[in-house]
Structure I
């Protein structure tokens, strides 16, 4: 098997098991199904900061040497530690999270007033909890258990406790989202119990992640501090969450004071969620989007500014309702938060021109637009938040702008980042292709449409009046459809069986007009470059190469995409080694 920049690692490992000794050096043995990730070698090299020429040379030498009978056999065991967390997160958001939110928005739209939802505020907060701890929290926990050991080149410590953390979190989340809306003097004891379960789950998660990070012998990287501080913020937020549950118990209430809860949501997002997303972005986004590595100065500036300002942001925004003289201080913290986040966007180089290092690498990059769009929504959310000081203090317009900013940050940035990264990482984890690229594209369109409708109409209501209420109710159901498509797509990808490559009955000695496109590319991967040069761009999609390429002969393909068949066959046959 020829090794080139587009060589798929799982296919290489299958045909040449002796290459595992090389990949073991780069901690790939336990990643990507049972044979390795479904990734081109050049992409893997950049993503793992490995010199392509060096690893390609080592792989060729390993193949020439062959299997060493005296070598210790390497047992590949697939790691699906993330799966139950991600699946449960999908179930929670599609039953309680986004569903409750969509229903409440529909009611608000029908009544023509956001104030009409005051009576349902305990349900609104239960919806928020399901989204924060259930959807976002479980997704990050699950992916952290898989990603952190790999980027730190170590094993996941205390793996047996991951099941404990799962059940503690899920039990606490389920109790909270069902107990809060219906709490009374008899049942509100369930609220602090739920907080205790969640706090215990977060502490268990923190213990596992810290043990894993500190066991690593790798040098401390710039993203390490984001991971560590993100875990600490998660612990702090879960502790505050427990005290909020205790407050509701002792006051016989089933609603957290809105000023406090709103500030808590931002602490959760800025302290825990953003820190983890930023850490993963620092480590991977330059390879995923083929851009330059992040700027250390900008990234470090964001880290210190954001973490120093979060406590002041939390306190001043709570107290400004009772002490209006603190308004200016709260506005100042908003601008510091905005500046620190925009600095990160600049430093991560998300919108810079490609380095073009991976232009020749053929792979599915449908996730890239979702990651970039998430950063667009992050900028929009920060700008809307920054507009609050220019509106009347505690006015309806300021309230609506605040809600629009929350949605841009929570759905536009966080949820789209989860969708984008899951669409890239889960197929890599499993060593398969994404179940449906078409569903991924539909998800992208609908989540952006729903988020745009919600954010824009909420702003326009604050500026212009009631007309836009007729539109806002649709936004939630559009987002529900988008997340439903994503959930189905990623669920099927998690459960997909690793595909075995079909072996042709006879080795091709010559490519003719009757040769199936799939057989030509399968036996001689270098012919893919020829097809692309002749304009068959759809073959750049791995899914297309496994579907339509199996159906069409070269002659049939040239009838749909007119090229001179003799020239194409000549170029293809020149790629076949002469025996």
Structure II
């Protein structure tokens, strides 16, 4: 039965991957590959990047919106009545030229650069959707759900004749990388730190023996919270990994196919969590604010500067000497060294054919199969939505509700800190997810598109997205009682996000606006080492044997020359 289940999962994932690889060139809804145009209704064409968050959330919005407007007439004199939302679910990358050429009119996508699209003339003015009264939510505008940083970035002043701040886009879903852990396994095996343990004592005495044992206060330093007993520091994290390994199980795993990107995004998450919003934003704002923790490597050791340094567009390379970068590089170096030393994981986590879907499947199935259980994975906060089919197959084949996503206690793990003194939690939203209307939409259709965007961004629709995906939109809204309808993972993620500061990696700096694609997570940690450019820290550690100290110095060397050539 177990062998059959894993084969079934592998086949399903292969078919899913094939569909994603080639994308969809026609509108699609649910399992039906093509929805035929209903000539009796008016059509609005909607592109959806069908990645980790899937399309089920949009299908629900579509059905509710169509039902609500079933009697409305949008094209008088044609005999048409009602609206048909034609959804194009696709992973095919879109560009400024393809957006203007395609028939899709409203876009929900990621890795799109707002000001680049603006300068290319791709974006329609949707100010009315953002600041105007929402017909579906009388007490709120979409803008009221923006953070102050989002208002500053997306709002463009001095353009509209009426003097209003112009909006050309709306933040879509939130996306951060981090650690996911099997809380059921942690409870079963006692993988929690015991309060008052002796740091110099035996490894096994650092962890609880019985469920009732008092746990440490965890990363947030406050006893009685859900993170009690979890590793609070990098040192504790690697003690945990050692303890799990000593118990015959696999501490942590990740995709080998995309390990440079996944570990690079984990690195960036660690940096942001260490630096906090204000210091992390120096990497984008260059507004003269003081960098308080810059340093250099002296005799192989990180030494912090005696004085703070103002960061401007004249010296942007200096910010790449932040302490958080060095400590995160050390963490990543040790993580990779541990993986290389373990035959249980090294064959996967550096294997180019081991996908993120493979890793999610092994993580979920490892306990059911009786094999070595995987305690943690590196992934994005959307992983559970990607793994939906695995949960369903396990529940069906084992005929056990305990394998459903609603029952299995899997959680988002608060990141450990470089030192015990580091406090708070900060998430780095790295997806540049954006919704917008294309500029060459027919003028009579623009009000329809604006109305649809307002509907998509009501609290009801935002909550619906969160219930379906067990993840979050990049706007401010409350889940209220609906939080209890989510999976344990979804609840843990939302709870962590609500208490965390969030870095949105964008600003109005001229250097940033003119070079927006240069500020992606995978572009921020390049280095020049031994006169060669290294694009990925994980690759440099694993393949080239470069140390964290060497790489840290190389980051500054690289960007000192790189920034000089940007305008």
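One of I, II was used to calculate distance in nm of label points 7 Å out along Cα→Cβ at positions 243 and 475, giving 4.3; which?
Values: I: 3.2; II: 4.3.
Considering all the candidates, the number was obtained from II.
I, II: which one has Rg/Rh (Cα atoms, Kirkwood Rh), for residues 331-506 alone, as calculated, at 1.08? Provide the component values of the computation, followed by the final result.
Numbers: I: 1.08; II: 1.03.
Going label by label, the one that fits is I.
Have a look at I, II and say which one yields 0.95 for FRET efficiency 1/(1 + (r/R0)^6) of positions 131 and 203 (r between Cβ atoms, R0 = 35 Å, to 0.05), as calculated.
Values: I: 0.95; II: 0.05.
This figure was derived from I.
Of the structures labelled I, II, which one yields -11000 when helix-only ellipticity at 222 nm (-39500 (n - 2.57) for each DSSP H run of 4 or more, over all residues; to 500) is computed from its coordinates? Each step should come with its number before you reach the end.
Details: I: -20500; II: -11000.
Among I, II, the structure yielding -11000 for helix-only ellipticity at 222 nm (-39500 (n - 2.57) for each DSSP H run of 4 or more, over all residues; to 500) is II.
Among the shown structures I, II, from which was the value 14 of relative contact order in percent (Cα under 8 Å, 6 or more apart) calculated?
Details: I: 14; II: 21.
Answer for the origin of the read-out: I.
Please state which of the structures I, II yields 167 when volume of the Cα convex hull per residue in Å³ is computed from it.
On the way: I: 159; II: 167.
Only structure II yields this read-out.
Coordinate-derived values only; no laboratory data. Bear in mind the structure is a predicted one, so any value in this text is a computation, not a measurement. Cβ atoms are built from the backbone, for glycine too; each structure is taken alone.
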